[in-house]
Structure I
Amino acid sequence: MTRPLRFSLHVTAALLAAFTALGATAQNSNSSEPAKVLRIGYQKSGLLAILKAQGSLDEKLKPLGYSIKWFEFPAGPQLLEALNANSIDFGYTGAPPPVFAQAGGVRFVYVGAEPAGRHSEAILVKSDSTLRNVADLKGKRVALQKGSSSNYLLLEALKKAGLQYADIRPVYLAPADARAAFESGTVDAWVIWDPYYASAQQALKARTLTDYADLNSPYNFYEATRDFAQQHADVVGAILGQLRTTGLWVNAHPVETSALIAPQVGLDPKLVETWVRRYPYGTTAVSDEIVRAQQNVADAFYGAHLIPQKITVRDNLWQSPQVAAALTAQ
């Protein structure tokens, strides 16, 4: 009698689980809530932060069945580490972080690009510093986030000044720690991007040695895991299409944009407006010209012995007719 009873209990449990699952399925089908989650990595600056504040991307992806979880990162290298760990699906960085990531074997792809601002990052010194030009950095301690967009600015500025990377003493720090070192005087200069750059100008009265005004500025990039891009081209297209629409709006409405995102980043609206106006937003597909420009960035880092091997940027390029259509339609 024990075996039939046990069998009966097992059948009853199985049927109960099946009906529960069917009920949950029916409930989900009747629910308007998205069943899938898109994990996006963003930084304080950039269009993704603006989309988060607007809620516009959330609305765009609802018809595709997605909700969004947002994850903030202090810089591009940390964001791409999360992408490699499959902790996020999509993100945005400057040009150098994906170069370092590709050299390190990170599985990601370039899915879109933005033009970089010529005045959105700089090499800073204190207002009373005796350093007057980039050549004066020889032998000095310079704070920066290794593998960040500012790493390339420093590399190119030194090259133009006739110096090698080995001529300076790099101190690799994340933005918050770099600012503390800069304020305390333990470093002589700081290479940084907005909004940290604008904040240092306002609060610390920092002086700009140079920016990208007289240098070839690289592009900024949207990246995704290769698997996500290949499996969800429609979602990538929807994201990039919304980014392009929002970017054009931001270019025409810097004051309104600043008021929108200032509470999100905890900064004064006037300060936010300073860096919003420095970015010429214009989301685009990754063209052959952009690939060539990014290859120059990669070759520069390899030439300076900052990455262990020469890489081919095109190996990590992902393109899709759906993305091209989404960007052309805007």
Structure II
Amino acid sequence: MAEAAALRAVRGCLAAFPREARELGWTESVPYLDGPPSPLEFYREWVSPNKPCIIQNAIIHWPALKKWTSAYLREVVGPKVVSVAVTPNGYADAVFQDRFVMPEERQMPFADFLDIVEKKVTSPNVFYVQKQCSNLTEEFPELVCDVQPDIPWMSEALGKKPDAVNFWLGESAAVTSLHKDHYENLYCVISGEKYFLLHPPSDRPFIPYELYQPATYQVAEDGSFEIVDEKSADKVPWIPLDPLNPNLEQYPEYAQAKPLQCTVRAGEMLYLPSLWFHHVQQSHGCIAVNYWYDMEYDLKYSYYQLLDCLTKTVKGL
């Protein structure tokens, strides 16, 4: 009896916590800043309290905003062979048919990829330049001079340089499934628009995780895709829920979550704090660069780990 009552109390605390945290810490929309703040102000007002914001006029001096046309990218990068994620449905690194399925990583000339994005060549599949691990500096070093190797005021605020700088370009059908990162993320849109759905870390009790067999899309001889298990790999914890069309019969707790949604337009920068859950869509041919700064594994991280462990333990009972 006492154990059952204690378990009910813990469930009640976990259910109430996201609402209380939201009332204390989060607004109903992502706020805008007119320009880049000072390093101290940014750390005090946004990084430390773990709050997102959209920063305007922070990258207006970047040559990329005017230079990165299709013609320019063809001239500078066109013949180069780069890594492109290819999927049959636009979902890379996502749950599909009870697997965590990663994309086919296809090596192809960048000009051929642009032909597909511009609809000069038709394909039933979805193509996305999304390889991370600092692909801007590793695969597209010719473009670094048109942006910045880091964001100076962010580097000063955190006392470190970014771990990675990534280049993103793809079709509107390419979607990033709901997930979280251990990075302080600055997402800069060069052209087009990015559409973000965000959950604060405190929403963890409402967000389901399950373990999945990892697998990879591979192209068969007839051009269709096969899903091939990575049999030697450990199972991957991932979020099975689509926040745009959630199955509330299967995941009723998600009905209590209240995600933030925002649009980041060309010339704007989104600060996406560490541990925030995010789902990303884009306009067709959108180009973006993001900077990953490793988070501090401090008390904030420990609190999240405690919340995560309690949530998993209670849901497993």
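Where a number appears in this text, it was derived from the coordinates with a stated rule and is not lab data. Just so you know, these numbers come straight off a predicted model, no measurement behind them. Cβ atoms are built from the backbone, for glycine too; each structure is taken alone.
Values computed for the structure shown
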item	result
helix-only ellipticity at 222 nm (-39500 (n - 2.57) for each DSSP H run of 4 or more, over all residues; to 500) derived as -7000 - corresponding label from I, II	II
Mean count of other Cβ atoms within 10 Å over residues 45-52 - structure with the largest value, from I, II	I
Per FRET efficiency 1/(1 + (r/R0)^6) of positions 85 and 165 (r between Cβ atoms, R0 = 30 Å, to 0.05), the highest-valued of structures I, II	II
For Kirkwood radius over Cα pairs in Å computed as 21.5, the structure of I, II it came from	I
For distance in nm of label points 7 Å out along Cα→Cβ at positions 117 and 181 computed as 1.8, the structure of I, II it came from	II
Distance in nm of label points 7 Å out along Cα→Cβ at positions 173 and 285 derived as 1.8 - corresponding label from I, II	II
